[in-house]
Structure P
Amino acid sequence: MIIRLIPLIISWLILAAHFLRYGNFVLAGVCLAVPLSLLIQKRVVLNTVQWLTFGGVLLWIKIGIDLVTFRLAIHVDYARLMIILSAVALFTLGSGLLLYHRSFRKLYR
């Protein structure tokens, strides 16, 4: 079961690094606290982490659209950026979906 948490932790670390790059220490701290909240074994915590992770997917999509729009405005290639951010969004989505496994549902009652 611990192995299923590794992608989730990586997803939140990447999101924290994004916020840290722009100097937003508060959101970076929140991103680091989200996977740690799973130490509280309550169903509401599990559901909250899942939905926050799916919110992170939407955030990656928004960031990708903003960056591609910027690159289009300055006439720079955007294909590699789009591929990388799509992969990050899909990885984050997959890490959120891993929490739907029945072993988590049994543990978080």
Structure Q
Amino acid sequence: MIKLPDIFWFQGLMQFHGKGNTYIGSIGTDPSTGLMKQNILNYRVWIEEKEEGNELLAICYKGLKCFEETADEDKITMSFPCSNDGVSQAKEWIEQIYTEGKI
């Protein structure tokens, strides 16, 4: 249903003390026309740097508002291992949130 890049894309310039990349997407839009359906699930995935080790974070939220205008209580966050397996787990989690209508 969705595609996420591999872990190296998320790492971006982190290995050179720079910033990583954030992947932003949505489910519920028509890719050929750009038209939005009623149930739109927005998501973001990125690497969060922590002292105890980096982790891959994913946030899901529903609706037409942008990330910054969506209340924190309307977002669901989950962390995953900072690896390609973690990327696969994040993908499955986002798809599960959408198919099960957890938001």
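Any read-out appearing in this document is the output of simple, stated calculations on the displayed coordinates, not a laboratory observation. As the structure is a computational prediction, the values presented were derived from the model and not from experiment. Cβ atoms are built from the backbone, for glycine too; each structure is taken alone.
Worth pointing out:
- Which entry (P, Q) yields the derived value 0.95 for FRET efficiency 1/(1 + (r/R0)^6) of positions 15 and 39 (r between Cβ atoms, R0 = 35 Å, to 0.05): P
- Value -27000, calculated as helix-only ellipticity at 222 nm (-39500 (n - 2.57) for each DSSP H run of 4 or more, over all residues; to 500), assigned to which of P, Q: P
- With P(r) over Cα pairs in 10 Å bins from 0, in percent, for residues 55-94 alone derived as 33, 51, 15, 1, matching label from P, Q: P
- When volume of the Cα convex hull per residue in Å³, for residues 23-62 alone is computed for each of P, Q, the largest belongs to: P
- Read-out relative contact order in percent (Cα under 8 Å, 6 or more apart), computed value 37, structure in P, Q: P
- Computed over structures P, Q, Cα Rg over 2.2 N^0.38 Å reaches its largest value in P.
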